[in-house]
Structure 1
Amino acid sequence: MASLIAPQLDAARRLVVKVGSALLVGPDGLRGEWLRALCDDVAKWRAMGCDVVLVSSGSIALGRRVLGLTDGPLPLEQAQAAAAVGQIRLARAYEQALAPHGVTTAQVLLTLEDSADRRRYLNSRATMQTLLSLGVVPIVNENDTVATDEIRFGDNDRLAAQIAVTCGADQLLLLSDVDGLYTSNPKTDPDARHLPVIDTITPQIEAMGGDPVSGLSKGGMKTKVMAARTAVAGGCAMAIAEGSVLRPLSAVADGARCSWFLAEADPQIARKRWIAAMKSKGALIVDQGAADALARGKSLLPAGIIAIEGAFGRGDPVQITGPAGQHLAIGLTRYTALEAAQIAGHQSAEIEAILGYSGRAALVHRDDMAV
């Protein structure tokens, strides 16, 4: 595995960085110097043409100090109260640290339901894509103020991996208090070997993930390996790196020790495979003009629809069929079957007048389609 070539962080086109609570919040509160140095790196990567998304823990850790709550596990209602107080402070801290670089930030709060429900997933993806296209750095966190155990990611390692897949990132960096994956716990085993590059997540690799948890963080190495499995399957390479140094992104780019999990495919290819494997819940029959447009890599607009089959909801997979009955593609629809029938054959500019609200221009976007 050591002979494999690790990705270069400074070559990332879209980078998701996960920041752990223990890095961001210390005994005296927010580690302002470290945060400013991290944001210096974020601005540097953006200047190189890289989109950056930050998945940041820390809201509960910040809020509990403001509220005077004791360390250790909190009852759900106290944790949610701490998150409500801490989220606004966390967002403000990032805003203030990135503002001198001329970088606009946005707060994005998600729960597991937002990725499990296909309609919410598509909405989240569209929002993230729009923010990034406008040059914004999204600050993502789990919505601890409303999330209960059954709808939680449970840790921001796995949330970061899901965000990386959702927004089509090619690299994910987990900043932690460890510098990567070892064959065993290096704190207790002097023979433990560091693994710089992992090309396949085998049962043996999964078994190497222990569960050391620091006082403020929730995720151990096991959650990081689980996150890696999600990321690489979605076409995103993932690194685990020790993040307490100032300018941690620059440190990794300059060769600091870390562990890279290699992606199984390009993010777009991986997404297309995921969509292609879905079972369609209906069909959209299109005219020859739309069929030709799809062949050129275009999105499917309502004007090209000549018939609707089946009952489907927003976000459901639908088959796209040509005028002669030939299979053209499968994609995730942005409208229900009823809505699609109403706007079929009409120009996108007419959608609001027909449906009574402003919808998306494409019925199936090319990013949500496997041709």
Structure 2
Amino acid sequence: MNAPLPLPVVRPLDRSFSAKLVRIIDTKTKPPGSLGMLETLACQIGTIQRSIHPSIERPTIIVFAGDHGIAEEGVSPYPQAVTAQMVANFVAGGAAINAFSGVAGLTLEVVNAGVATPLDALPGLVDAPIGRGTRNFAREPAMTRDEALAAIAAGAARVRYHAALGTNVIGFGEMGIANSSSAACLMSRLCGLPIDACVGRGTGLDDAGLAKKRSVLEAALARHKAAREPLHVLATFGGFEIAMMTGAYLAAAEANMTIVVDGFIATSALVVAHALAPAVLDYCVFAHCSNEAGHRRMLEYFAAAPLLALDMRLGEGTGAALALPLLRAAVAFVNEMASFESAGVTDRDDRSDRDTPGAHGASDGAHLTQ
């Protein structure tokens, strides 16, 4: 295996630019702060782009698929073959993410990060597997460090491909039987939470199945108690698709993209990316709060304010796709809504606090983690 490339470099946002956006937002023909989270969102997107006329260009969702050796322990009610079957479904256009991408006007890409079942030649599939599924982390680390780094580099490469085509807003989805087990362990170790707070029913475990899953994961965490450093944790408990998403987050932030964060699995990859480069959070918009146990705790860990709460737990990037129209709306009001001056509308008498950034609801914190 070739030496892995260095990790993408993520720089914190220049918050000073957001003051310009706050002033523009506050002079639109509306009561101060009346567009709520859309004002914060518009400010964040404009700050990322360093533009008072932010735009949504070629928005993209990348779905990474991979299998997990931990499935051997019976932590999912579905067989691993479903991962390959769903990849074929994505490519054929028959999944929820296909339908939602069409509604939102998104480009959709599907990547084989490491599916265990051999895949037929599928037109449109990006075939870039690191291996045929990870190892069973109940017994040994899921990946070697070099495999984890190779997956990170592969995920970053997909983002750079889309950046070269003009994409400035991106989200990530996933498919992988048993990947909620991987996500729960990553969350537990990197967020410092007990596994009980992290583990959930995944694709629909009953009470007995959930108890077994919790027991398996608790034992795995005890077995690998020495894994503490972020890359070591990722290699020990992660999946190829989660590692690729980790690299994708870092590369998207490096490229000054707005990143729309999906649900439980996608957020677990962000937990890893954040441990490696905390400034990645500046570029993230949290699409929704998943119904999967543990996701709300992840959002609390990031002090995140999700845009939607639809009781979803599908994955695939579906929550990110559904949130995109809100990003379009935030950009549209900044660019298209008249100011009091241009519309000839009388503003409030007292404008003395206009020079205080954020005084009217548009936060100069510049990301939806308020």
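FYI, it's all coordinate maths here, none of it is from the lab. Keep in mind the model is a prediction, meaning the values are calculated, not measured. Cβ atoms are built from the backbone, for glycine too; each structure is taken alone.
Here is how the numbers come out for the structure above:
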item: Computed 0.45 for FRET efficiency 1/(1 + (r/R0)^6) of positions 134 and 238 (r between Cβ atoms, R0 = 25 Å, to 0.05) - originating structure among 1, 2; result: 1
item: Among 1, 2, which structure scores highest (criterion: FRET efficiency 1/(1 + (r/R0)^6) of positions 142 and 310 (r between Cβ atoms, R0 = 35 Å, to 0.05)); result: 2
item: Structure (1, 2) behind the derived value 4.3 of distance in nm of label points 7 Å out along Cα→Cβ at positions 22 and 334; result: 1
item: Read-out helix-only ellipticity at 222 nm (-39500 (n - 2.57) for each DSSP H run of 4 or more, over all residues; to 500), computed value -11000, structure in 1, 2; result: 1
item: Which of 1, 2 yields 30.0 [mean count of other Cβ atoms within 10 Å over residues 262-269, calculated]; result: 2
item: Top of 1, 2 by relative contact order in percent (Cα under 8 Å, 6 or more apart), largest first; result: 2
item: Computed 3.9 for distance in nm of label points 7 Å out along Cα→Cβ at positions 278 and 342 - originating structure among 1, 2; result: 2
item: Comparison of 1, 2 - label where percent of Cα pairs over 34 Å apart is highest; result: 1
item: Which of 1, 2 leads on distance in nm of label points 7 Å out along Cα→Cβ at positions 158 and 182, largest value; result: 1
